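Participant: Alright, structures below, take your time with them.
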Structure 1
Amino acid sequence: MKQHVGEKASKVQNFIFNTAMFLELLMAVIVILALLIMLIQVPAELAELVHNGEFNQFLKQLFDIIIGIELLKMLCRHDLDSVVEVLLFSTAREMIIEHMPIYHTLIGIVAIAVLFLIRKYLFVSALDKNEDSSK
């Protein structure tokens with residue numbers, strides 16, 4: 001009887017895991033579609049940049065695309081490197097696009113430095129990749 005319950009629990013766990021994987025892939029497809037839609041707008045943004053001189057708006061849209069691509073990679077790879085990359089790009093985007101007071105910029109610089117330190121010293125990406133391959 002206990003084996004039967006264990007088998008059912010294992011089947012439920014597998015179903016939940018497979019459902020989560022499917023939903024994750026669905027989100028990745030949605031992000032790809034959104035990125036394609038945003039990429040279509042880039043030439044129009046370039047024309048607007050030339051006519052209106054709105055370089056900041058152009059940079060904002062490009063950073064959104066880059067962050068979307070990094071988010072997509074994070075959804076597909078499942079490793080710590082991609083999480084840190086998304087955080088790095090997001091922080092850099094805020095610092096570059098938003099004209100923040102100097103103390104906010106300093107906090108952003110410290111945040112990026114901490115992310116680099118985390119990436120360099122607090123985890124080893126080779127161990128992360130070995131952990132993924134052992135699953």
Structure 2
Amino acid sequence: MNHIKGRITKLLVDYFGDDFRRITHALEVMKHAERIMEQTVGCDYELLIASTLLHDIGIKQSEELLGYNDGKSQEKYGPPVAEMLLASINLDPEKIRKVCEIIGNHHSPSRFKYVELKILKEADMIVNRIDAD
């Protein structure tokens with residue numbers, strides 16, 4: 001299982017380069033999500049890891065194209081980037097589709113009933129609250 005975590009972490013780091021703030025945020029969200037997952041039934045580990053590590057992957061393209069990023073732009077630009085990255089490591093296409101749906105919905109009211117989306121939102125909220133303190 002940790003194999004997938006290492007591979008996707010490498011994708012994250014390679015994509016964000018020296019943007020340590022974004023990388024650290026994703027790693028912290030993943031850490032909290034793994035803790036939440038321990039008390040959750042029916043969670044797919046690979047789906048959770050990919051979603052948490054790549055949830056803000058749209059920030060880079062949003063800032064390059066628009067000069068800013070917000071929740072909506074992250075949801076718009078993130079899924080295509082995540083799809084490309086995850087396809088490069090041959091993640092199951094069905095899992096890629098779900099990761100893209102999760103990333104494309106992580107700042108909006110939930111359109112999907114994925115337990116992984118619920119966990120991501122909770123973990124992201126915890127990390128954002130800690131960062132605000």
Structure 3
Amino acid sequence: MAGDRSALPGLLLYLVVAVAPTLVFWIALRLIPAAHARWCERRAGRREQLGPSLQRVVADVRRLRREVRGGQPCTHTRRVAVLAAYDGALLDLCRVAGVPDPPLADAADADRPFARLLTEAAVEDAGIALDPPCDGPRAA
């Protein structure tokens with residue numbers, strides 16, 4: 001009885017049992033690192049989007065710019081704090097807008113006013129108006 005069956009099914013079964021684990025491990029070693037890298041890229045992309053939006057940063061810079069240029073009498077401490085906040089917001093705007101190497105980033109205290117002007121010019125060259133046009137005279 002054993003001699004009338006073909007050897008082909010047994011040989012195929014032997015090949016499946018011998019080769020299948022090797023193929024499974026080979027595919028796993030190729031696919032798992034690629035899937036992990038793709039997952040990490042997506043997660044990193046989400047972290048980048050969690051920062052403030054361009055509109056929010058521009059609004060903050062414009063608000064602080066009005067306060068810096070307001071000319072209202074204030075204490076020295078308040079003036080220094082407002083200038084520091086404006087510089088920080090201006091650097092955030094450079095980062096969000098993609099302005100490379102703003103001069104304000106590494107300016108000394110004595111050079112900060114000039115570096116602030118250069119940074120404002122770089123932001124406006126990037127296409128962001130720091131002083132938006134007025135809608136016209138306001139009725140009081």
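Participant: For which of the structures 1, 2, 3 does the calculation of distance in nm of label points 7 Å out along Cα→Cβ at positions 5 and 117 return 2.5? List each step's numbers first, then the result.
Facilitator: On the way: 1: 4.9; 2: 2.5; 3: 9.6.
Of the options listed, only 2 reproduces it.
Participant: If distance in nm of label points 7 Å out along Cα→Cβ at positions 13 and 61 is calculated from each of 1, 2, 3, which structure is the one that comes out at 2.4?
Facilitator: Derived from the structure labelled 2.
Participant: Taking percent of Cα pairs over 22 Å apart as the quantity of interest, name the structure among 1, 2, 3 where it is greatest. Spell out each step's value before the answer.
Facilitator: Details: 1: 58; 2: 27; 3: 63.
Greatest value across 1, 2, 3: structure 3.
Participant: Still on this structure, please answer the following. Tell me which structure, out of 1, 2, 3, gives 6.7 once distance in nm of label points 7 Å out along Cα→Cβ at positions 29 and 77 is calculated.
Facilitator: On the way: 1: 2.4; 2: 1.5; 3: 6.7.
Of the options listed, only 3 reproduces it.
Just so you know, all these numbers are worked out from the coordinates, no wet-lab data involved. Keep in mind that what you see is a predicted model, and the values were worked out from it rather than measured. Cβ atoms are built from the backbone, for glycine too; each structure is taken alone.
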